[in-house]
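Take a look at the structures below.
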Structure P
Amino acid sequence: MNDYNKIYEELKKTYTDEEIVDFAMIPSDANTADAEKERADFVKWRLERRKNRSPQEQILAAVLSIKYQIKRYVQSSDFNPFNSFGRFLERYIGVAGRNQKEFAEDIHIHPSRLNRILKGKEKIGKKIAYRLEQHSGNLIPAIYWWKLMQKEIEEEILTEKEVRESEKKKVKYVVYTA
């Protein structure tokens, strides 16, 4: 018995075959022609399964997709203006099947405030992050929303030369100068 069969036997003690198929890819020892046929069959099966998802499963998949996109982005060292807080939130609102007014009511903020947040003209606080977490059914943690916003603030701190100079003029006493 090879290692893959051992792993499969261990998994069968806890999970059904369908559960194993949903989360595990077990390589086969088949030849190239058989492997291509198996791959084609698998792709066909996955597409069929995807096509037959319930609306609830579609929402779950889309929300989890946004969650992992946010996670990957905030963990990267690169800043991308196209991955703004507003864009992620806009996608989330679309997945939720809400318009801006409905979503603003859902999280108990004024629609014009939501619009300013989406356009990047206003930052969120912790309370809004908590509301977004709750709205997603706790699928997207508040800390992900918070870190996404902080990534934008970090970029502003690194690049806003004029604001820095303007604020510098407001300081009357400097404790240490080199």
Structure Q
Amino acid sequence: MTTDTKTQTPSELARETFRLLFDERDLSDPYRLWTDDSVDHFLAAGQTVRGAQALAGFFRELFAAVPDWSVEIENAFDDGDRQVTVQWHGTGTFTGAPFMGIEATGKRIDLRAVDVFRFDADGKVDVNTVYYDGAEFARQVGMLPPRDSAMDRGMLAAFNAGTRLKRRLKRT
């Protein structure tokens, strides 16, 4: 971090973390941001990433997959001690390497999300939980059909028909 982390508020620590990650993309020393005990929970992806090196690897993969990925912090609210909630907006185009096993589709991504950070006494990420709409991400990269499209309505109808059939079979 660029300033004394012991005097920074959690909001300032989060903004500095976002600046290093998304503006500078500085992953040269992951221990500037994380420790070996740091944990990020990416809930929509069902993925938990542990440790400074693994977290740096996750973000390297993201940047390789979405080379123009950009994040803007919209709001940050902290408890004045160690925790902060950050609302952000991310955009980019999935034109690079695979990400989380998904081949690049060339599609535009435009997501709003929330991170809930807890920083340790040294100003490094202790735990972060990331909330975003995974179905919307899947729609945007082309894994799911566009909302309200004929294919989307067909998938919903097929799902509901299957659910009704299973319910009937359970009764018999």
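Among the shown structures P, Q, from which was the value 3.1 of distance in nm of label points 7 Å out along Cα→Cβ at positions 39 and 151 calculated? The structure behind it is P.
Could you tell me which structure in P, Q was used to calculate helix-only ellipticity at 222 nm (-39500 (n - 2.57) for each DSSP H run of 4 or more, over all residues; to 500) as -10000?
Details: P: -21000; Q: -10000.
For helix-only ellipticity at 222 nm (-39500 (n - 2.57) for each DSSP H run of 4 or more, over all residues; to 500), the value -10000 is produced by structure Q.
Given a value of 1.04 for Cα Rg over 2.2 N^0.38 Å, for residues 63-142 alone, point me to the structure among P, Q it was derived from. Computing Cα Rg over 2.2 N^0.38 Å, for residues 63-142 alone on every structure in P, Q gives 1.04 only for P.
Supply the structure label, taken from P, Q, corresponding to Rg/Rh (Cα atoms, Kirkwood Rh) with the calculated value 1.16. Only structure P yields this read-out.
Each of structures P, Q was scored by mean count of other Cβ atoms within 10 Å over residues 7-14; the highest score is held by Q.
Here, each number is a calculation from the coordinates, and none is a lab measurement. As the structure is a computational prediction, the values presented were derived from the model and not from experiment. Cβ atoms are built from the backbone, for glycine too; each structure is taken alone.
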